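I've put the structures underneath this note.
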Structure I
Amino acid sequence: MRLPQIPRHILVLALVAVVAVGGWALFFRDAGSGPAQRGPMGPRPVNVVGVTSEISAERIEALGTVQAQESVNVTAKVQGIIGRIYFEDGQTVTRGQEIAAIDAGEQTAQLNVELANLEQQRKDLERTASLARENHISQARVDEQTAMLKKAEANVAAARVRAGDRLIVAPFGGVVGTRRISVGALVSPGTVVTTLDDISKVKLDFAVPETFLASLKSGLPVEATAAAYNETVFKGTVIAVDSRVDPTTRAVNVRAEIDNADLRLRPGMLMVVELIKDERQSLMVPEAALDPANDKQFVVIVGADNVAHRVEVKIGRRRMGFVEILEGVKEGDLVVREGLQDLRDGAKVEIMNRSELTQPAHASRIVEPT
């Protein structure tokens with residue numbers, strides 16, 4: 001008996017169907033193999049992270065300028081010729097230390113004259129007083145000689161001041177800058193000899209928007225960095241808040257004080273400053289651990305039995321990829337960081353990064369499913 005001939009196009013379609021069915025079967029077989037199966041019978045692979053307790057705070061960032069604790073241009077008081085210079089550029093000096101001297105030959109000579117006159121007036125008063133005790137002269141003559149002695153003492157004091165004005169001294173301890181004059185230079189009142197800065201402590205001035213005015217007060221901590229010292233954080237405290245708000249910028253000026261015993265910070269430096277307020281101990285998790293739904297936030301906690309439990313949390317501050325958890329977890333809980341997609345509440349999981357955890361898994365709590 002002769003079988004009917006099957007058309008070629010039907011054979012082609014049948015062959016394609018067989019190949020397709022075989023491919024799907026092979027795919028599902030491979031997808032279900034391995035130690036971390038994604039099928040209904042295998043645990044879901046996840047990466048977790050422990051909830052940590054850290055000090056968190058609200059930080060207000062601004063740009064600030066360094067000011068010296070004390071700063072002055074050292075100037076001449078009188079006109080004259082510079083006779084001596086007693087300092088080197090960048091030298092540290094103490095209060096009252098001599099910086100430079102203007103030639104004071106005439107003033108020194110005048111002081112010697114007044115000193116000689118003072119000595120003479122004292123001797124005359126002694127003789128006058130002796131004669132008065134013997135009733136050879138009146139008391140009025142003694143009083144007159146006493147007045148002349150006081151005048152001579154005043155003349156000596158004035159001569160000392162005139163001679164002292166030729167000596168330029170440091171008004172306070174600090175670091176002198178570069179020399180602005182040379183020996184033999186003619187200086188006048190106000191001529192700058194050098195600069196003097198006390199930078200054992202420095203002031204940092206910066207502006208903060210007026211919206212933060214209510215929380216500004218003396219004693220708040222600040223942290224500042226400078227381009228010259230990338231890895232160093234300089235810590236200080238707020239010492240003053242300006243009494244006025246700038247009507248143009250709507251900002252208030254704030255001044256902080258930073259210890260500078262190593263003299264690394266110099267007046268005029270630009271610093272990035274962070275004002276720290278509302279500092280408190282907080283529970284922190286990575287932002288990637290949040291699983292938002294509508295207007296609520298959830299995290300998935302892995303219990304000691306490796307079962308995932310989805311819990312609602314209340315979040316607070318955010319900073320650099322982390323978020324503060326106010327309610328819903330406690331320190332030591334293990335929350336899922338990677339593998340949240342389609343992870344059901346109550347599902348069995350396998351922790352893939354267990355060796356990286358600093359918090360042991362048995363420290364986490366078991367959360368009953370809701």
Structure II
Amino acid sequence: MNPRYIMIGGFLGAGKTTTVGRLARHYMAQGKRVGIVTNDQTTDLVDTHSLRSQGFDVGEVAGSCFCCNFNALTSTVEGLGVNELPDVIIAEPVGSCTDLVATVIRPLTQVYGKPLDVAPYGVILKPSHGLKILRGDNRRGFSPKAEYIFRKQLEEADFILINRIDEMSPAEVDELEALLRVEFPEQPILRVSAKSGVGFEAFTEMLNQRGPFGQRVMEVDYDIYAEGEAELGWLNSQVSIESDDAFDLDALLIDIIGRLHQRFVGTGAEAAHLKTIGLCDGSYAVANLVSNSTGPELSLPSKTMTKAANVVVNARVATDPLQLEAFVRAEVAAASQTIGARHEVMTLQSFQPGRPVPTHRINDAV
């Protein structure tokens with residue numbers, strides 16, 4: 001039987017990594033071998049560290065998106081498992097990417113030389129920004145060019161997942177689904193919570209379907225797409241933090257996220273996604289911020305006291321990358337000083353994504 005290829009799309013902060021982890025555990029519980037492929041514009045990806053810390057077999061395509069480095073995607077897929085491909089391959093693309101049906105899914109079935117059983121393409125909707133964008137609120141946080149990417153991601157989906165339903169009122173979930181049905185009337189819409197698992201049975205049933213999926217022909221203005229991506233400042237950093245006295249790892253991560261959140265709110269810089277992972281002696285914790293309006297969250301607590309930790313920070317924020325770098329350097333230093341710790345920035349990259357140039361683009365009607 002050919003390996004099942006599952007790609008889960010969605011905007012930055014939609015909950016893709018949590019969804020991928022729960023899906024992987026679901027298939028592993030069925031006795032299937034699972035491999036995961038993560039993706040980012042640069043190295044030091046929190047998602048990769050987090051998934052590997054949970055014991056998953058993870059390959060990473062770093063330095064460009066799947067569509068712009070298709071050969072790296074296929075070679076990473078081939079590197080999963082031992083001697084043969086896993087039964088299930090779950091791929092998580094960059095959250096600011098769209099046009100993935102034409103540039104990834106179709107090339108996998110029409111160009112890539114090895115047979116893969118491609119599942120329906122699901123895109124996760126991010127409620128915190130989705131409600132504002134679909135309502136047409138005056139203060140949505142992002143420009144129309146960035147919102148163009150958000151809408152295009154949903155347009156090409158075989159089905160749409162409303163995630164984080166446990167964080168919304170039933171009325172808000174109903175409103176969100178109604179707005180989606182007006183703008184995207186053809187796609188099935190599922191309600192899930194990647195954190196709790198609510199709605200996952202229907203989700204996995206959808207992924208098990210066979211048929212003419214990954215066929216949505218979509219026109220994309222690459223000028224708008226590129227400008228929308230370039231409005232976001234990206235930062236990946238790895239920091240070593242040490243202290244003579246034990247400190248609370250969870251509290252440190254929340255402090256870093258909270259300080260940066262205050263910076264973003266104070267300067268009007270909207271967070272698309274900010275996440276950090278702390279790793280120490282087999283323990284790990286993850287904290288994140290998915291929008292300025294929702295605030296910091298400790299998504300994976302460690303309940304660990306330690307004297308040393310490796311902290312990885314990923315930030316995707318609507319601001320200049322140099323300003324973003326200054327914020328991160330200052331607030332990581334302040335949070336370290338608060339607990340009497342020493343810190344050293346081991347690596348740091350801050351930039352704006354370049355124009356997407358896909359390796360392949362197959363956009364013919366089938």
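FYI, it's all coordinate maths here, none of it is from the lab. All of these numbers come straight from a predicted model, not from anything done at the bench. Cβ atoms are built from the backbone, for glycine too; each structure is taken alone.
Side notes on the structure shown:
- For 25 (relative contact order in percent (Cα under 8 Å, 6 or more apart), calculated) the corresponding structure among I, II: I
- Value 22.5, calculated as mean count of other Cβ atoms within 10 Å over residues 102-109, assigned to which of I, II: II
- Entry that produces 177, 49, 44 once Cα extents along the principal axes in Å is calculated, selected from I, II: I
- Structure responsible for -7500, with helix-only ellipticity at 222 nm (-39500 (n - 2.57) for each DSSP H run of 4 or more, over all residues; to 500) calculated and labels I, II on offer: I
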